[in-house]
Every structure is written in C-alpha cells, then in structure tokens.
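Next up, some structures in structure tokens.
What follows draws every value from the coordinates through simple rules; no lab data is involved. Computed from a prediction, not measured in an experiment: that's the story for all the values here. Cβ atoms are built from the backbone, for glycine too; each structure is taken alone.
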Structure P
Amino acid sequence: MPTDFTTAKEVAQDLLDKTGAGLLSGNHIGLLPLFILPQELETFEGRRIITTEAEMSAVFEAVSDHLRNLGVTDFVRNSLHADFKGPDQIQSMHETRLVARGQLVQTPYPVLTRLERVEGVWKVAHSVYAIPDSPQHSRALLDSRPRV
C-alpha cells in the first residue's frame, strides 16, 4: 500500500480501496482507524453524527449486510475529483457502483467526502451520500445501532 502520495486523488482512492475491501468482505478489522470520530454522515434522508466506535462498527455491519442482501460481488468506487484544501485536508468526490455478477443492482451514486490527516494518517471525516433510489442503503448509514 502506498504511504507517500503526490496527489489528493491518490489519497482518496487509497482510502476508497481500503474501506471498500473491508465493507465488501464484511471484515471490518482495520476500518475504525480510517475514520475520525465524531463522524458525520448525510444522505437525502437526513444527517447523523457518530460519536463512538460501537456506533461506527454498527454502520460498517449494516452497510455490509446491505451489500450482501443485494448479492453485490463488486463494490466499485472511483475517485472522480479531489483537491487539497490545506496541508491536512482534502475534499473529494467519488462514484459508487454496486454490481452483482456483472449487473448494476442500484443506481450509481456520488459521494462528497472530507478527508483529514491526523498524526500523519489520512482518515475520513465527513461524507455526503447522494443515494437516489435505496432507502435501505440510507437506513444502513443513518439508522444502524450497535448490536447488544
């Protein structure tokens, strides 16, 4: 994995690759250190601020469950644009495509993300998801709660 990046887009794509692999596989070990708490998530349906690792883990689990329920075999996320907004902040835009055996199973959607470098590590700080046709996906992001 690269650690020295020359462009904001390389940073953004690296985080997309790492987080996407963990969400698709359901193996969430290693995802928590890639997110800043509190973490802010937004969709067309609302906004949520996550303050604990347990809440963040619940979001990872709910999104992984959503992908599994759709039969997603490819979680394709490509950085479309990213700019440094300072030495330790990047604003990025990516598109997500959920594919099951070569077929789109949900309309592709853009995500606007703010990345921040904390103690030398790039992390996700805030994301806005423009998911047009999946209330289940939005619920996974906004309504998931830790399992007890």
Structure Q
Amino acid sequence: MSIHHSASESPDHADTSWMIEFQQDYGGGIVVNKRGLDATPMVALKYEIGVNEVMAFSNFDGGVQATSVFHFHPDFAAEERRQYMQQHSEGYEVVLEVRADIRAAADELRIERKNRLRSFGRSISMAIHTMILYLLTHNPDAQ
C-alpha cells in the first residue's frame, strides 16, 4: 500500500510509501510525534483489527514529548489516516501522566530540602543559644 500526500501539505512530516509521520502540538509545550502505518498481518490477527479499525500505542520520550504509533488495518483508507490521527489524543495523556509524576517527585524533593534546611537552621540556632548561655554563665566579664 502506498500513502501519498499532496504538495500543499506542510513539510512537518516524513512521507514514505509505508508510513505517515508528523508532530502535533497540544500547547503548553506538549508535543506528540505521531506515526501511522499498516498493521502487520500478525498484529491485525492478534488484535482482531477490522478494516475500519486502528490500534494505537504511545511511548514516552522526555518531559513533554511522546510518540504515538497508529497501526491501521491495511484496507483503512489512506486519505483518512492523518485526519484520524489528528483527531485522537493518544500520547497527550501519556505526557500529562509523566509530567504529573515528574512534578510530584520535584515537589517531594523540594519539601525534603526545605525540611533539611529548617532542621539545619534549628541546629544553628540551638548552637548559638547554647554558646550565649555558656558565655553568660562562665565569663565573668559577661555578667
């Protein structure tokens, strides 16, 4: 099967005889690389992909970027593939999930550092307080 794109389409994707590839920007710095290709006969059989069906999966690649791969049944109309891929948000959810995990880990680290600094500050304060009491009680000039 051959997929052809018109010359008027933007050059943001690779055009090969077996794959569509482009980037979709969801805003907020979230970009999803989308790839669409024919499902192999084994994949079509294993997942029972029908003529008008697609199996998609995403894999994470960085803090705000993901790759989504759409496996189209070989008889799925070539001219409908890109539109189908643009209408579905596979990959976007992956980025949001990973981004939330990264933020949670950063928040946890920030709290841990804050607690360490607070503990360090208390230790310094206690040491200064102890030194002042020692000087007041053992130094005749301080009395």
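Could you figure out which one of P, Q the value -9500 for helix-only ellipticity at 222 nm (-39500 (n - 2.57) for each DSSP H run of 4 or more, over all residues; to 500) was computed from?
Working: P: -9500; Q: -15500.
Source structure for this number: P.
Between structures P, Q, the greatest calculated value of relative contact order in percent (Cα under 8 Å, 6 or more apart) is seen in P.
To test your reading of the models, identify which of P, Q gives 2.02 for Cα Rg over 2.2 N^0.38 Å when calculated. Mind dumping the intermediate values first?
On the way: P: 0.99; Q: 2.02.
Among P, Q, the structure yielding 2.02 for Cα Rg over 2.2 N^0.38 Å is Q.
Rank structures P, Q by FRET efficiency 1/(1 + (r/R0)^6) of positions 74 and 98 (r between Cβ atoms, R0 = 25 Å, to 0.05) and report only the one at the top, that is, the highest.
Working: P: 1.00; Q: 0.20.
Ranking P, Q on FRET efficiency 1/(1 + (r/R0)^6) of positions 74 and 98 (r between Cβ atoms, R0 = 25 Å, to 0.05), first place is P.
For the read-out distance in nm of label points 7 Å out along Cα→Cβ at positions 42 and 122, a value of 6.0 was computed from one structure; give its label from P, Q. Before the final figure, lay out each step's value.
Values: P: 2.2; Q: 6.0.
The correct label is Q.
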